[in-house]
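**Student:** Down below are the structures I want you to see.
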Structure I
Amino acid sequence: METLKLKYSLKDGDFSNAGNASSNIKKNLKMLGINAAVIKKMVVSIYEAEVNMIAHANGGVIEVFIDEEKIKAILADVGPGIPDIDQAMKKGYTTASEEVRQMGFGAGMGLPNIKKNSDDLKIESVVGEGTTLTITSYYKS
């Protein structure tokens with residue numbers, strides 16, 4: 001299989017479209033016949049990151065690369081960055097505004113859920129410049 005590439009742009013604060021990219025990715029992975037358990041974990045990871053980008057990071061870009069052994073998603077934003085990644089990885093820690101919480105988002109489970117549902121998670125963040133997550137799931141060994 002040649003590497004398939006999917007790309008999505010997210011807008012800051014666009015909660016009405018939150019989940020559209022991850023839903024579309026799910027459809028593509030199903031069409032490729034990838035294992036349902038792998039799809040579920042990857043889509044959960046991408047959805048969590050997608051919502052984080054909309055809520056905290058001025059939107060951003062999601063690129064997904066699918067080849068014969070893995071799915072790799074690179075999610076990049078130009079938001080405020082994460083000053084303390086270890087703290088941000090703690091369940092329940094959030095910087096979400098009251099408005100975001102009232103919409104049902106911002107419970108502080110995003111990054112922990114991404115880590116839990118991925119085979120490999122790399123976080124690169126520079127305060128004042130943005131954050132890039134690289135999420136990888138393997139489905140063939």
Structure II
Amino acid sequence: MGTQIRPAARGDVASVWRLINELAVFEKLEHAVIGNGSDLEKHIFEDRLCQVTVFEEDGEVVGYTLCVPTYSTFRTQPGLWLEDLYVTPTCRGKGYGKALLSNLIDYCSQSGLGRLEWSVLDWNVSAIGFYEAMGADLLQEWRICRISF
């Protein structure tokens with residue numbers, strides 16, 4: 001069957017939700033997961049608040065990206081915030097993460113978007129190296145601030 005990257009379909013929500021929970025465990029943040037697959041499905045397909053791309057290997061979803069729109073006033077251009085890029089551990093080292101990020105970079109470039117931005121945990125040395133190898137600048141002077149409700 002091979003591999004493919006494609007926009008998520010409603011039938012993928014359970015797989016994406018499973019991967020979101022895997023990501024939370026990997027980041028040691030499983031306690032922070034308070035959402036559910038039903039809300040995720042609504043936000044992707046009804047409200048269109050986020051866009052999800054999946055990576056399939058032999059018909060199984062093994063990776064995904066989830067993005068939300070942003071806007072740069074300085075550039076006066078829309079952009080995307082990459083909230084998640086995740087590949088299940090058994091499929092790492094096969095180039096799937098690189099393919100997902102490259103696909104997203106191509107999409108942003110072809111769509112005339114001004115930026116693709118994301119954060120990375122400071123302890124995730126392998127991800128930092130991966131992002132730098134993909135051409136990302138890590139902005140040391142910027143910190144993410146958050147208010148949660």
Structure III
Amino acid sequence: MLTCSKTYKDIPFAHRQPFHEGHCSKIHGHNWSVTIEFQATDLDKNGFVVDFGKLKYIKQFIDEQLDHACLLSSEDTQAKELAESQYKNLFRICWVENASCEGIAVFLYEEISRLVREHEGERVSIRSIKLHEDEKNFVRYTP
């Protein structure tokens with residue numbers, strides 16, 4: 001098994017922990033970074049696990065779904081009210097099951113894995129997602 005990684009840095013988006021008892025219950029943002037670790041048992045004709053130059057579809061997903069978005073839990077009743085309010089055009093919501101760093105990492109793994117299968121076939125898969133909330137805190141999801 002060979003692996004390689006690609007990192008996307010400084011992705012500005014917000015989130016909130018609706019059930020947190022502290023300040024994380026407020027909508028707040030970070031400049032996130034995500035590192036995607038790809039794996040393959042067979043290399044492509046160029047000897048690559050994945051051709052980094054052909055990953056524009058991942059950057060497009062980041063730009064369309066995450067950049068300047070607000071990731072909110074589908075269980076967050078206040079967020080649902082806000083999304084249906086007169087202020088709904090002030091922000092872009094990306095609904096996730098769990099808006100913690102851990103939950104967002106799982107969401108990214110599932111969405112990016114789907115994209116990789118569509119564009120790369122079955123030869124390449126995602127081994128792990130490492131999501132940095134800031135310079136000090138990160139989570140790694142490896143199914």
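Every number in this text was worked out from the coordinates using simple rules, so none of it is lab data. None of these values were measured; they are calculated from a predicted model. Cβ atoms are built from the backbone, for glycine too; each structure is taken alone.
**Student:** If distance in nm of label points 7 Å out along Cα→Cβ at positions 10 and 74 is calculated from each of I, II, III, which structure is the one that comes out at 4.2?
**Tutor:** Of the options listed, only II reproduces it.
**Student:** While we're here: For FRET efficiency 1/(1 + (r/R0)^6) of positions 18 and 122 (r between Cβ atoms, R0 = 25 Å, to 0.05), which of I, II, III scores largest?
**Tutor:** I
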